[in-house]
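Pasting the structures in now, so scroll down.
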Structure I
């Protein structure tokens, strides 16, 4: 049996249409804007925030300046929302040097006014529902797709300046592949070989983006639709192997983190 080496573009489009609504990007604001991480919008009980990596959280705090929030489902649109990290608090697991296999996960609480602003365009993924909803009963006609979605700093566009405003085009990228080393603490996405010519040399900026399993169905008209989605990990680091691999924090770590948030350990 020949191993799958790519994902059809129309299947990838159906996956992207689903996962982009839950995804946020972090951008360094100011005169030199750039992609500096990604995150998944999460609702845990009454708490709403952004699930990302601990190393992304720490970097954003070290910047000591407002962080631009990029809504990745808005296409080519100017975005003005910012997050002041000194005004929010986080629950993080892991610390430098964040070696492979170690904790590297964080939940950033969002204030109600910012939640309301983001919710106008995006959706907060219900964590409990994500953990507990059943798989489709009949998967014989469904296509399982595994993908990481987030910003890629390498694909940051040129900055233009007009009227005292600096504008930079940032790009969200859906990277698909095959799951490897599937565990509660870690899971690896091995990129499809056929996609390698289009992949960046570095996935910097993707950290904190979700690893998703999406079941896609082909309709009678030939179009594809996502019929079931589940967050199964959070992109944490890359391995420049052949094929390239994205190492993700597993859902065991995510569940443990959110349990701590629920207990008020922050």
Structure II
């Protein structure tokens, strides 16, 4: 679909989808009118109504498959965001059991990552990009796990056990954050393939052409059928477009969980 659509408010996005579907319907009606001029219906016969059912069945199936694919991506994005926030929260809990200087260092690094993700990377995902600084912050957390291991080797028995376990947990949760972030970025890059959109639009065009041919001599029925067709499938296109890019536009997945960690901390 058109990129400008995804930055519009929901009501404007709905209108755009209905208008685009309307343009498709008008083009189908114009095509059938032109076809009648070039190839007149001399026997005054019309298509049987079951022809429309045969066209709408594959159309509905394709639309359902596209919608299902989009909603699965949206669910994956939401899951990745929650898993990332949970792992970051676990890192903050590790910091509470460390000595003051190490606690402040680990908390500061974690805060830097959260701020970078919320303030910088989230807007970048709308453009299919990621933050280099967020990568550096994760590297810093992984490096601190190594520091804790070195300190554990130098400490006495009781502090050594605590530091060694903290280093192990920090490495584990940092890896979880990295995996969840990668999943989030993959979802932000996902788009409905042009071939799928093309197939949907072609099937809608064919269905509109069949409606025009069936109601060839019934102007009121033709206008009503095309109007309801436009509104119905326009609303369907709106529903698909709303969730096609879960980190873009009015239906964006917000970094609420990450922001709450920053506020709580």
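Suppose you compute FRET efficiency 1/(1 + (r/R0)^6) of positions 36 and 68 (r between Cβ atoms, R0 = 30 Å, to 0.05) for every structure in I, II: which one lands on 1.00? Of the structures listed, the value fits I. When helix-only ellipticity at 222 nm (-39500 (n - 2.57) for each DSSP H run of 4 or more, over all residues; to 500) is computed across structures I, II, the figure -5000 traces back to I.
Looking at Rg/Rh (Cα atoms, Kirkwood Rh), for residues 60-115 alone for structures I, II, the greatest value goes to II.
Computing relative contact order in percent (Cα under 8 Å, 6 or more apart) across structures I, II gives 41 for structure II. Across the set I, II, distance in nm of label points 7 Å out along Cα→Cβ at positions 28 and 196 reaches its highest value in structure I. Structures I, II were shown, and P(r) over Cα pairs in 5 Å bins from 0, in percent at 1, 6, 13, 18, 20, 17, 12, 7, 3, 1, 0, 0 was computed from I.
No lab work stands behind these numbers, since they all come straight from the coordinates. Computed from a predicted model, the values in this text were never measured in an experiment. Cβ atoms are built from the backbone, for glycine too; each structure is taken alone.
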